[in-house]
Structure I
Amino acid sequence: MHCHRKQTLAADLSRRLCLFVLFMSCSVPAYSGSALTLPQLLKLLDPFNPTLAAAQARRESAQGALETARQYPNPTFEGGAGVGKERIDGGRTGTSGIAMLTQPLDYPFIREARRKVAEAGIVSADESNRSVWLTVRTTTRQTFYEILRRRAELEIAEANERLLQQIREKVQLKVEVGEAPRYEEVKAMAEWMNAVKLKETAQVRVEDAKSALHALFGDALPYPFEVEGELPPLPTNLPPIEKLRDEVLAHQPLLNQTRAEVARTRAKLGYEQDLRYPQVSVVGYMERDPGLDRWQLGVSVPLPLWNQRQGQIREATADLSQAEAVASQQELTVLRELENAWNRYRIAHRQVDTFEAGLLKQAENSLKVAEAAYRLGERGILDYLDAQRVYRSVSNDYLNARFDRQSSLIDLERLRALELRENLP
């Protein structure tokens with residue numbers, strides 16, 4: 001029996017070492033069939049993501065606004081016919097008619113102001129489209145890696161549950177033969193039940209992460225599905241925070257969009273101010289009566305006596321002030337996000353270095369020592385379970401630190417608009 005127990009403990013140690021290798025690589029085994037990779041998912045975004053479709057529709061609307069701004073005003077035709085008779089004795093009787101054609105004049109400076117408003121709207125829509133494209137792809141990447149993280153956590157939880165199940169069975173056997181007190185069986189049972197709970201929680205988290213990814217594609221993504229992949233290598237050289245700040249200010253489409261909105265509202269204010277000039281219309285008039293034909297050419301000028309567009313100009317001025325305030329606030333928000341992502345990256349990177357410098361190995365060695373001491377009867381089950389719990393916690397922390405570092409890197413790439421600069425949509 002003693003030999004069999006040693007073989008079983010050796011097998012347990014072998015499983016844990018395999019699990020340790022899994023932690024170090026943070027890779028996910030390939031799945032057969034419909035397993036999807038990250039590049040495949042990113043290719044599905046453009047044709048199937050509804051958010052991208054909405055952004056593209058906004059750009060089409062802005063293009064339509066530019067066409068509207070370039071259009072000339074249509075003329076207006078008015079006409080009528082009837083019967084006329086001269087009001088004299090023996091006057092002639094015959095048909096009479098009237099026709100009038102009115103053509104509003106489109107001033108060049110007003111057309112130019114209208115065009116500037118529409119073109120600024122296109123720039124704003126383009127930058128919004130780029131921002132949405134970048135955000136959706138970032139969300140897809142982070143959600144993809146979140147699935148990998150949750151699956152790795154599930155594998156840890158499953159391995160831990162299997163190990164505690166074996167420990168519980170061994171302790172139960174020792175209690176039955178009188179080699180261990182009853183409280184060790186109770187403790188081993190409690191630890192095993194907690195491991196089962198952690199495994200079930202990890203399973204739910206995997207499904208939640210898959211559901212979040214599925215929501216980005218709708219029916220285009222088969223469900224259920226599996227993904228395969230691993231964490232990419234770290235960038236060889238990450239610029240300092242000062243250079244990152246300059247890149248964000250120069251290339252972040254969200255900031256460019258707010259600047260374009262400022263330009264659009266400023267152009268709208270100039271357009272409203274130009275509309276204070278009366279809009280002249282040329283009028284052509286023709287009248288025919290029995291014995292009389294009359295042709296006239298004139299102009300129609302609205303008199304700005306009561307309405308001088310004070311309200312429209314005031315509204316456009318307020319819109320410009322609001323757009324400028326939003327642009328300033330957006331710049332502060334984006335720079336704050338940059339600092340947050342930079343600090344998260346530094347913290348996670350230091351944590352990973354700490355684990356890889358020896359902390360993870362120390363936890364593994366402590367577990368080996370506690371297991372050997374328990375096997376030789378020098379320590380109780382509580383010490384062994386505590387060492388096993390510490391090792392599991394350290395392994396989970398190492399796993400989370402690596403994925404947190406990757407998540408912060410993705411945020412930095414989004415803020416710097418790296419993917420957008422390399423692959424314009």
Structure II
Amino acid sequence: MSSVPAAGGATPPAAPKPRKSVTGTRRTVAALFLLPALVLLGALVVYPIGYSLVRSFYDQSGDGFAGIDNYKALFTDEGIRTALKNNIIWVVFAPTIATALGLIFAVLTERVRWGTAFKLVVFMPMAISMLAAGIIFRLVYDQDPDKGVANAVWVGVHDTFAQASAFPKAHPGRDSPLKPAGGGAFITTSPVRTGEAVLLPLVGVAPDQMPDGVKAAVAPKPEPDKVTGTTWQDFTRGQGVGTLNRVDPSELGYAGMRIEAVKDGKVVASTTAAGDGTFTLPASADGSQLRLPASNFKEPYNGLDWLGPSLVTPAIIGSYIWMWAGFAMVLIAAGLASVPRELLEAARVDGASEWQVFRRVTVPLLAPVLAVVAVTLMINVLKIFDLVFIIAPGSSQDDANVLALELYRKGFSEDQPGIASAISVFLLLLVVPVMWFNVRRLRREVRR
């Protein structure tokens with residue numbers, strides 16, 4: 001069949017023949033390349049999900065069909081309910097705070113010369129594994145201020161504004177003229193008189209733990225119309241050395257010890273011991289009893305119990321934010337770099353303050369990036385396990401429990417694979433909507 005000439009007598013060019021791949025059709029080649037990935041995906045993702053779903057409907061042995069009993073346990077078991085409550089706290093606070101800090105860091109470091117170095121330091125924790133971070137913060141939150149950085153800082157701030165006692169373990173010794181007065185205070189067994197010298201011996205503080213400023217104790221000298229005395233550490237190193245209830249040359253005075261004269265239940269005079277332990281009270285102290293108030297002997301402030309039942313979850317969230325704030329900062333900084341500077345300058349020319357520019361221009365333009373960061377962190381915290389398992393001590397692990405940790409405990413420690421499978425399916429159901437929202441948002445951004 002001859003070709004029909006086109007108008008004007010010209011013959012149209014023949015359509016090009018499709019090239020055939022030397023290895024076969026394109027679909028076959030694509031399937032061959034995708035096959036290893038599909039096999040791995042099926043073995044490592046699809047099969048475990050399917051098996052967990054089926055296993056969640058069987059009892060502990062796996063032989064009897066349990067129906068939805070395992071799912072009922074998610075809302076009746078006390079440990080799982082605590083884990084669910086803590087997961088809600090994690091999802092609400094951890095992504096929000098990490099994203100907010102990332103936004104602040106990204107904006108504030110944009111105009112400084114050392115901003116890159118600061119970003120490097122903040123992002124550096126991302127290079128540390130969850131295991132290493134957990135071990136680090138287990139030490140940071142140690143109760144002993146000499147070991148835990150958090151309590152060392154907290155105690156330092158506290159002691160700056162509240163004076164600590166220098167004699168927390170001091171107490172009267174044998175045959176002492178002092179007796180307990182209740183509440184940790186001590187009081188003389190009999191009233192004192194002006195013109196008398198009063199001895200107030202105490203023991204219990206090692207000489208090498210005495211505070212700075214102490215001097216060798218000096219025996220008191222009577223003064224007319226005054227009550228004088230000495231309070232000191234009635235202890236001398238070495239056997240057979242020193243006399244009980246008497247000031248010996250090598251013994252130290254209780255510098256700064258507060259002494260109160262109490263008469264009829266009221267404080268009529270008070271003073272503070274000098275470096276050598278001596279003190280003087282006016283004539284109004286005549287006939288009163290001398291009391292050493294409990295403030296002299298209270299235990300030193302030891303900081304907060306960061307890993308106790310009430311603070312363990314916020315403490316672990318703090319360690320998570322330390323790790324992931326850098327991640328949020330880097331993503332937000334990348335989004336900030338693409339913001340048109342003309343819009344920011346136009347807002348400033350129109351008279352907007354820096355806060356108004358930030359709140360009404362920068363943040364709205366960064367909203368897509370902020371949403372991606374927050375959603376990504378939400379997915380991450382729903383599966384949090386490592387930090388809680390490592391940082392929370394055994395005594396507080398029940399209070400810090402999360403769903404991923406409870407899944408591990410039910411499946412391995414308590415040998416309840418049915419309930420553990422139900423928890424895993426429940427976690428999947430929590431994560432899928434968040435992932436779907438994130439994927440949908442990314443597709444919308446691509447279309448734009």
Structure III
Amino acid sequence: MEYGILSIIIPLLTIILAIITKDVIISLMGGIFAGFLVLNEYQPIEAFLALFDGVIALFSEGWIVKSLFFILLVGAIIKLLNSAAAVNSFVAYISQKSKKIDSPMGAMLLAYTVGVVIFIESSITALVAGTVAKPLCDKNGVSREKLAYICDSTSAPICSLIPLNAWGALLLGLIVTAIDSQVISGDAISLLLASIPYNFYSIFTLLIVLGVIFFNINIGTMKDSISVPYQIKENADDTTPTPYKMLLPIIVMVLMVPIGLYFTGGGDIFKGSGSTSVYYAVIVTLLFMYLYFVPTKALTHKNYFKGLYEGIGEMIPVGMIMVFALLIGKVIGDLGTAKYLAHLLSGNIPPLFIPLFIFLVASITAFSTGTSWGTFSIMMPIALALAATMGLDIPLVIGAVISGGIFGDHASPISDTTIISSMAAECDHISHVRTQLPYALIGGALASVSFLVAGWLTV
């Protein structure tokens with residue numbers, strides 16, 4: 001059955017709800033209900049039942065359950081690192097060694113390096129980078145606004161470029177859904193890896209930050225930012241300085257992912273199961289943390305499990321976003337949104353402009369809602385089906401969605417990573433948004449040109 005303009009109105013309604021409510025879960029549920037209302041001939045009871053039965057039906061897919069558990073258990077890892085004072089110990093260790101990098105450039109490079117190395121989750125990346133580098137930045141006259149910019153610019157971008165984290169689980173889930181629905185063909189892991197070079201905004205952002213650090217580039221209101229006077233804190237706490245409590249669990253988790261891909265792929269890492277690999281990676285990491293933290297008395301047995309359960313609970317909203325994201329992808333597919341959109345665009349917009357169009361729409365959506373994850377959930381199903389219909393390069397389109405989501409999120413004043421970066425650097429939030437925006441716009445402009453060129457080269 002053809003649904004015509006209604007197939008476009010449903011995802012648009014989801015975006016509008018996200019802008020109005022600033023709540024991704026409610027917006028996704030609203031869009032899903034509206035979609036099922038259309039699919040069930042405007043019977044509200046049938047649509048209501050289809051919504052919640054559809055959620056349950058998702059759990060019949062093993063990879064979805066594994067990806068969901070991965071997200072929840074990552075929350076447990078983050079919580080346990082904090083409970084065991086691993087972050088504080090790492091900060092104390094770096095502070096001891098900071099004399100070797102005691103300069104403005106060294107202070108900024110410390111924040112950048114920490115942000116790049118710790119790619120487990122965007123929020124903890126920004127928090128650790130800001131906490132570690134803040135004293136050294138104050139001492140060397142680096143403004144809190146510039147520190148917040150560095151933290152923000154190395155959180156989401158690096159997490160999307162090295163997707164061995166919850167970002168990867170969500171993106172793989174969205175791609176696998178399109179493959180299982182026969183919208184596109186191929187291997188989800190290979191497609192995600194192939195899209196990394198097309199994640200232009202993240203790549204340009206990381207390069208721009210390096211330019212800012214090495215050449216002390218101050219644009220717009222960043223020129224007027226003033227450093228905070230350095231205050232020496234004597235024996236702020238008795239935390240034992242050590243990097244191991246922070247780094248060893250992360251190293252174990254990172255190493256377990258390719259090992260899992262190797263074994264699940266029968267010796268071929270590119271044919272392995274991403275959901276299975278990350279699922280067992282976090283389980284092994286949690287086991288390692290118990291065997292490491294409890295005997296060394298960093299945590300008691302009781303506090304370990306308390307942190308485990310609390311961390312899982314804190315990630316439930318993220319898990320719900322993933323579940324509803326997968327369901328709205330199915331609804332959009334059933335409505336034939338991409339086919340209808342492709343029909344409208346064919347003959348009106350040359351195919352070479354479509355990657356740029358997807359990037360811009362994803363950017364606007366993420367800026368308005370303050371969430372890259374919600375943007376991926378809304379845009380990825382549409383973009384993949386549109387690419388398949390119009391014969392576009394699939395990795396390029398995936399890169400356009402990811403780049404657009406991160407660009408909009410990076411520039412948005414209501415983004416969680418923007419807010420957390422302000423908190424980590426102890427910088428006024430509005431001041432951080434104003435000083436960061438010119439750099440984000442430069443990255444967005446370079447990414448736009450790149451998507452236009454890439455579209456021309458791949459069509």
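Every number in this text was worked out from the coordinates using simple rules, so none of it is lab data. Bear in mind that the values here come from a model prediction, so they are computed numbers and not experimental data. Cβ atoms are built from the backbone, for glycine too; each structure is taken alone.
For which of the structures I, II, III does the calculation of volume of the Cα convex hull per residue in Å³ return 227?
Working: I: 227; II: 349; III: 142.
Attributed to the structure labelled I.
If FRET efficiency 1/(1 + (r/R0)^6) of positions 61 and 381 (r between Cβ atoms, R0 = 41 Å, to 0.05) computes to 1.00, which of I, II, III did it come from? Working shown, then result.
Working: I: 0.05; II: 0.75; III: 1.00.
It was calculated from structure III.
Output the label of whichever structure in I, II, III has the greatest value of Cα Rg over 2.2 N^0.38 Å, for residues 53-124 alone.
Working: I: 2.12; II: 2.01; III: 1.66.
When Cα Rg over 2.2 N^0.38 Å, for residues 53-124 alone is calculated for I, II, III, structure I comes out on top.
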